[in-house]
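Next come the structures, one after another.
Throughout, read-outs are computed from the coordinates displayed, never taken from laboratory work. Everything quoted here is computed from the prediction, not taken from an experiment. Cβ atoms are built from the backbone, for glycine too; each structure is taken alone.
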Structure P
Amino acid sequence: MSMKKSGQKEAAVSRGLWADAWYRFKKNRLAVVGLTFILFLIAVSIGTMILDLVTGNSLYEALVIKQNLPLKLAGPSFEHIFGCDEFGRDILFRLLWGTRYSLFIGIISILMALVVGGFLGALAGFYGGKTDNLIMRIMDVFLSIPSMVMAIAIVSALGTSTFNLLLSISVPQIPRLARIVRAQVMSVKGKEFVEASRAVGAGDLMIILQYIIPNALAPIIVQASLSIGSAILSIAGLSFLGIGVQPPAPEWGSILSSARTYMRDAWHISVIPGLMIMLTVLSLNLAGDGLRDALDPKMKN
């Protein structure tokens with residue numbers, strides 16, 4: 001048994017950190033299922049964008065926007081698998097084209113929050129003292145405001161546009177990511193390799209970017225992946241309230257908002273988009289949990 005364990009440890013060392021993490025990630029079946037579903041949605045988003053570029057949006061207008069009132073509230077059938085909405089538009093195509101709104105806006109908004117929050121957290125954790133106190137107190141102020149309230153306030157003040165929506169989703173995420181980065185930087189900055197790099201004359205910026213951040217990256221990636229799910233929920237919530245992606249764009253929350261009037265007459269136009277949001281967020285959480293376990297050194301054995 002001991003020889004088997006030692007052999008596994010030697011194999012893990014030979015694979016390297018990220019290869020070993022991927023090896024452990026593949027053992028988590030739920031995480032693999034979640035990642036597969038997210039990759040499928042990304043492929044669908046890219047595919048719809050390519051179709052729009054090739055056809056000049058004619059396919060988008062014909063399948064997603066064009067109204068067909070004789071099919072109003074038509075139920076699921078062989079011709080329309082998920083049925084049609086209140087304007088006779090095919091729900092399946094609207095969900096497929098709407099994937100890029102929910103998924104890409106969620107990913108880009110978290111990347112924006114990661115850049116700003118990571119920069120502030122790295123400064124606070126590396127320098128400490130007054131710099132740390134000032135940045136973290138400002139982050140505490142932002143954390144005291146509920147995320148959805150802050151998002152509604154930003155969109156209401158700046159107006160409804162894609163950039164303002166990205167801003168309203170990313171700003172509430174900045175304090176959480178800043179705290180994660182700060183904690184990781186504080187745990188790494190006292191290591192011997194950081195002191196060695198400082199001894200050979202490396203500047204603060206080089207030390208942070210080249211030595212500290214790469215060694216503190218694993219929990220940051222996990223937190224960012226888990227934050228994408230909450231970002232998608234926030235996008236859907238803002239669109240449901242009418243201050244997110246505006247109709248006739250087929251964003252999932254916007255589809256739900258227009259479907260609530262017809263819930264008693266046509267269950268499918270509200271249940272199916274709701275299930276799509278639920279499955280996407282669930283898949284992101286499963287993949288994030290699997291990534292957390294794969295990158296956790298305590299889970300290697």
Structure Q
Amino acid sequence: MLAAISALSQELRCNVTVNASKIQGTNKNIFNTLQTSLNEFLNGTKWTNHTFSEEERIDCSFFITINEYSGSRCTGSLQVQARRPVYGSSYQTIILNHVDEDFVFDYIEFDRLDFDLRSFKSSITSLAAFYAYLILGIDYDSFSLKGGSQFFENAQIIVTNAQRESYPGWNPYENANRKNRYWIIENILSNSFSYERNAYYKYHRLGLDQLYEDALEGRRQILLALADIQRSFEEQSETSPPYLRLFFDAKSDELINIFAEAPQNDRAEAHEILTDVDSFNPNKYLKISR
């Protein structure tokens with residue numbers, strides 16, 4: 001009974017895959033063990049003080065590619081994706097779809113994956129916990145206005161603790177395009193991106209969650225969310241802030257589907273905003289303007 005109650009209290013339903021096909025001449029069991037340990041760590045850790053039922057758990061996936069392995073040092077990348085159900089439908093919307101190219105950590109087979117928010121324990125648990133809190137923050141922001149602040153602040157604590165170590169991705173000065181963990185969380189918690197934080201709530205709770213019952217109102221709210229993102233974008237000094245990229249990496253395809261069959265006025269407005277703020281995908285949005 002206690003085991004069943006504990007299982008229902010966890011927040012994440014995470015599938016971790018470790019791909020080490022590029023590594024030659026090494027006992028591959030180490031990567032199988034790592035995969036099992038990370039699944040247990042992410043799914044078994046209590047990340048909040050809230051109780052989640054089984055159907056409320058957040059679906060997410062971590063796909064880790066190991067490019068190099070020397071001694072205990074693993075160098076590779078992570079693609080992390082998280083999804084959220086849409087009210088009144090069987091559809092799950094992607095809320096995070098991010099690739100981290102600075103995924104570097106040390107691991108010896110059967111290492112305990114210890115984590116303490118107050119101090120740095122290991123590179124791999126810091127990485128996994130950072131993305132667990134990022135997922136929770138974005139998910140909570142999608143259900144209530146800036147509801148994920150506590151989890152973003154926890155992610156920032158992890159960044160601060162990891163800066164004292166010799167791993168990439170945690171410091172402000174090391175990435176020319178500012179697309180690393182430091183800048184992601186700095187953007188999210190900055191007042192400069194307040195409008196984009198608001199947009200996550202408008203887009204999901206006021207927009208997507210009523211799209212199936214009232215398509216016109218749902219699209220109107222999504223357009224208002226895009227207007228908030230545009231306002232946030234116009235206040236920045238750089239062309240593609242990391243937080244902005246997080247949104248469009250998750251949402252560009254979905255936005256095309258939402259507006260492709262919309263009334264002409266809505267399509268024109270969406271196309272104008274999207275081509276203005278998402279410089280990585282201008283040709284994609286031609287499907288909306290036709």
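For which of the structures P, Q does the calculation of mean projected area of the Cα convex hull in nm² return 16.3? Source structure: Q. Source structure of the calculated read-out (distance in nm of label points 7 Å out along Cα→Cβ at positions 247 and 279, 2.5) within P, Q: P. Out of P, Q, which structure matches 13 when relative contact order in percent (Cα under 8 Å, 6 or more apart) is calculated? It must be structure Q, since only it matches. Quick one: helix-only ellipticity at 222 nm (-39500 (n - 2.57) for each DSSP H run of 4 or more, over all residues; to 500) came out at -23500 when computed from one of P, Q, so which one is it? Of the options listed, only P reproduces it. Just checking, which of P, Q has the largest value of distance in nm of label points 7 Å out along Cα→Cβ at positions 159 and 191? Sorting by distance in nm of label points 7 Å out along Cα→Cβ at positions 159 and 191 in descending order puts P first. Computing Cα Rg over 2.2 N^0.38 Å, for residues 135-254 alone across structures P, Q gives 1.13 for structure Q.
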